[in-house]
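Colleague: Structures given as structure tokens follow.
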Structure 1
Amino acid sequence: MPAFPKPETDYKVLVSKELKNLETYKNTKPGRLIPESKSDNLLIATWNIANLGLQKREASHYKIIAKIISWFDVIALQEINDNLEGFRALQKELPKRYKAVFTDASGNNERMAYLYNSEKVKQLEKIGEIAMAAEDLENIKLPGIQSKFSGFSRTPFLATFKANAFEFALVNVHLYFGDDTEKKSIERRTLETFAVARWADLRRKSKYVFTPNIMALGDFNLPKVEKGDPIYDALVSRGFELPEHTSKVFSNIIDDKNYDQVAFLPGIKSIVKSGGVFDFGGALFSALWDENKPTVLRNYLKYYISDHRPKWYELSI
């Protein structure tokens, strides 16, 4: 998980101004209208915060990231480095009601975490990492793929929660990327995706299931949400559904990929009220924007905020 190059841009962040711009922007249409958290709704989000703990963010940047996180009731985070310095700095800027649970480091020296509003959401007993028994690995296979599944690079992180009477399980993923031009990399990512989908399908059908309300969310490294994309096809092959969102923007700041997703098993989609991707780049650091040099702002955002945007959904509970 190598850090992005630190921008040479010398920019003084006025936190109060940036936070005000964020609030204004999140209440504008189309698609940015993130609802307020209420007693009868649940706001779930996912965000890959680039190299958290490696890139040397300042307190002002953590305040901005924390502000965005504070809009949601539960948020799954990816790309937390084994060095928890960045994660702890972020926690410092969050309201005290936000509790955390996270994994040990796995592939790329990355941890995964959940932050949740403990005044509204209760963490339940079931928690762990999704692992496949050695004898089950041979069952992770798809037509046309010759590669063998040998396990996850970064093991998906399972946790269960309750809001009002609604109990649910979240599976936080950061699936293998490799090389987009290499067949073996695509096959490996496809098999990881299928392994998550198959696990969720088998659990929801088990008479011992803790809760059938299972959502997989995170960085699937999914290029396109459309039939024919191998990652998409693997994700929906066992029942997962990807509700449309109103923002109509991509989840990476380059605006060409739908890497980040929230996938719902049948039954949950009926309580989804709204959803979107929050394109924070339209609100932040406006003085850096130059249409002739768009990479100046983009590189600053990549390093100090993230190269991924948060994706969210509102559920009726």
Structure 2
Amino acid sequence: MDRRCFIRRTLVSISIAWISPQSLSQTARVPRLGMLINGSPDNNPALLAVHRAFEQIGYHEGTEIVYESRFAQGHLDRLPALAEDLVVQGVDAIATFGGPSTSAAIRATQQIPIVFAIVADPVAVGFVQSLDRPGGNATGITNHDPQQAARQIALLRMLMPGLERLAIVSDADIPGADASGLAPIEHGNVAAAKAMGIAPQVLKLRSPTPDLEASFAAMEAAGAQAVLALEVPVAIAHRKRIAQLATSRGLPTLFSAGSADAGGVLSYGTKVDDTWSRVPAYVDRILKGAKPSDLAVEVIATRDLVINLKTAREIGIPVPRELATLATRTVE
């Protein structure tokens, strides 16, 4: 070995020896996850569930992952700007919670991976090409049950055999509305009601301050006999007030499974909170090199039926035995 080659190798060896483990850890880049949420940060159950699930798989905040959380505070018109901000920040992935936030993120970027939750039917609204092969930069978890609309209308008919007119509470800001003004989730429930000979009345509310009193006045004017509150942001956010107004008018209400605390007579379906804790597993795979286009959308299929017997008694609606036997849980 000549003298110059020996000197070069010696200098390289000395340089490497001076790189301490602490220096290596400081230069390692901590991935940043954007979080785009319809609601507020105050005791947000989705946020808490996601943070807890990340901890369980070894991602500790500040050392293995950094959260860039953005909250619309119920003002869904703010979501596009919040999504754009996450893109400008250069986050490694974006987690979205709900149709409006997912729509805003997809419009903001076709490059940054997106993992969604609380999306009723990601194929129908165009977020993915198919559940098995999403095809774009978005994938995630859905609790969409193709049979839910028919099943919940059937439950209301079991509760009220003479049901003829049904008010359906929805959200004016959910994506996917067609020329008729109805989104896929609304179409499904309208079709299910009509198939059972029930006349549906869709009321599309707008966050953050929907005029619920005016909506209930419209229900009364149309002769509604029951209320179906869809699993949409405005109905979830204002579920307790909706239940109060319905109960005061003697109207039984059916909510989504995650809204049993509202106090309606029935809550039914797959639960959105079952989707939250699955988000970190998708983000983990993406950070390790997987492409969203290749990650199949996970479908949560466990159904839950809660019957609030206390509310039923308050409005004078007897709960038939055949319906009571189907309950996962009852509230006395």
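Colleague: From which structure (1, 2) was helix-only ellipticity at 222 nm (-39500 (n - 2.57) for each DSSP H run of 4 or more, over all residues; to 500) calculated, if the value obtained is -7000?
Modeller: Source structure: 1.
Colleague: Next question, about the same structure. Can you say which of 1, 2 returns 21.7 when Kirkwood radius over Cα pairs in Å is computed?
Modeller: Among 1, 2, the structure yielding 21.7 for Kirkwood radius over Cα pairs in Å is 2.
Colleague: Given 18, 51, 28, 4 as the derived value for P(r) over Cα pairs in 10 Å bins from 0, in percent, for residues 59-138 alone, which of the supplied structures 1, 2 does it correspond to?
Modeller: So the calculation was done on 2.
Colleague: Out of 1, 2, which structure matches 3.9 when distance in nm of label points 7 Å out along Cα→Cβ at positions 51 and 163 is calculated? Display every interim value, and only then the final one.
Modeller: Numbers: 1: 3.3; 2: 3.9.
Going through each structure in turn, the value belongs to 2.
Colleague: A value of 17 was derived for relative contact order in percent (Cα under 8 Å, 6 or more apart); which structure in 1, 2 was it taken from?
Modeller: It must be structure 2, since only it matches.
We did not get these values from a lab; they are worked out from the coordinates using the rules stated. Values in this document were obtained by computation on a predicted structure and should not be read as measured data. Cβ atoms are built from the backbone, for glycine too; each structure is taken alone.
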